[in-house]
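So, here come the structures, one by one.
Coordinate-derived values only; no laboratory data. Only a predicted model underlies this, so the values are computations on that prediction, with no experimental measurement involved. Cβ atoms are built from the backbone, for glycine too; each structure is taken alone.
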Structure 1
Amino acid sequence: MRLFVGLGNPGAKYAANRHNIGFLAVDEIARRHGFAPWRRRFQGETSEGTLDRERVVLLKPTTYMNDSGRAVQEAANFFKLGIDDITVFQDELELPPAKLRVKIGGGIAGHNGLRSISSHIGNEYRRVRLGIGHPGVKELVHSHVLSDFAKSDRPWVEALCAAIADNAGLLATGKDSTFANKVHLTLQAKGIFEKEDGGEK
């Protein structure tokens with residue numbers, strides 16, 4: 001069994017924020033794979049289903065980002081899950097928009113959601129880092145993550161979430177590098193990376 005945690009802030013005010021791309025990703029997994037309706041528990045919302053014959057619980061903490069770890073710990077304890085059964089979908093400033101990386105453990109780079117989760121369950125959980133780009137200067141980071149995606153961002157956000165959902169079974173069965181490669185190739189085929197590939201990687 002796996003626990004897939006999407007990070008974000010609850011409520012309509014934050015729904016389209018860059019900080020909420022983790023919520024968007026797990027929402028798309030639930031939608032594309034016919035998961036059960038969302039229900040409130042574990043200080044969050046959960047939806048259950050199956051990916052490649054692996055039982056998966058999706059969790060969206062409703063504690064606000066800074067306290068995400070409370071919801072994750074409660075769900076993990078209830079299902080008796082180890083840290084290697086937990087995957088967190090997070091926004092990542094240090095990756096260009098639409099880029100994705102999967103890693104286990106590592107630093108939290110000032111991400112309050114990760115800080116909270118690490119303080120509650122330890123640090124060696126899997127992170128699916130979803131690039132939202134950096135505003136360029138530290139002073140603008142807060143407003144950048146808490147502002148909505150621009151209209152011009154919607155094509156890549158939708159394509160990224162769709163590719164994640166389509167290949168989520170690979171993640172559920174521990175094929176992390178294959179998952180990341182397939183997502184990247186899907187976006188490349190759709191021309192999502194054309195603008196960036198001429199510049200910085």
Structure 2
Amino acid sequence: MADQRTLLWVGLGNPGSEHAKQRHNIGFMALDAIARRHGFSPWRSRFKGQVAEGRIGAARIVALKPETYMNGSGDAVQPAARFHKIVPRDIWAFHDELDLAPGKVRVKTGGGTAGHNGLRDMQRALATADFGRVRLGIGHPGHKDRVTGHVLGNFAQADRAWVERLLDAVADAAPLLADGQAEAFMTRVALLTAEERA
């Protein structure tokens with residue numbers, strides 16, 4: 001189809017096995033779950049990151065996990081967007097969000113970065129804040145002095161159930177996001193995670 005939409009979905013995180021289970025890497029985890037569920041191509045090295053491609057509904061999805069470390073995320077996003085001719089409004093960043101309770105999800109387009117270095121660097125590289133964000137709640141440790149240790153700490157054993165539930169729900173609801181129904185995507189994730197808790 002000539003009018004097929006191509007979207008760039010970016011998981012924000014840090015590369016390497018030592019970071020794989022950290023709260024800051026939930027964006028990588030979300031993209032892994034989506035790629036598995038929807039039968040994407042194997043991950044391969046491109047654009048200073050790992051890329052997998054697939055179709056969800058009528059949309060072609062380019063999934064990107066930058067390997068530039070969080071502070072340099074834009075250095076992977078910008079060349080991927082340029083190569084595939086994807087405009088900022090068709091880019092979605094999946095990232096950890098301190099200001100949301102664990103397991104909660106919110107979506108929005110544009111806005112500030114709330115101190116998130118991955119978002120800040122994407123904004124720098126794209127020269128705009130006008131891209132989508134899928135905010136994946138990891139909770140706040142309660143004091144700003146503990147934030148770094150919290151985001152760079154591994155999910156606890158006790159967190160595993162809600163993390164898996166959340167990732168499953170995001171993968172399940174992904175067709176709504178791919179179809180441009182961001183609000184419906186958010187509602188579906190909330191419904192699925194509530195059902196699992198019940």
Q) To which of 1, 2 does the computed value 2.0 (distance in nm of label points 7 Å out along Cα→Cβ at positions 81 and 97) belong? A) 2
(Q) Say we calculate distance in nm of label points 7 Å out along Cα→Cβ at positions 161 and 177 for every structure; which of 1, 2 gives the highest result? (A) 1
Q | With distance in nm of label points 7 Å out along Cα→Cβ at positions 113 and 145 derived as 0.9, matching label from 1, 2 | A | 1
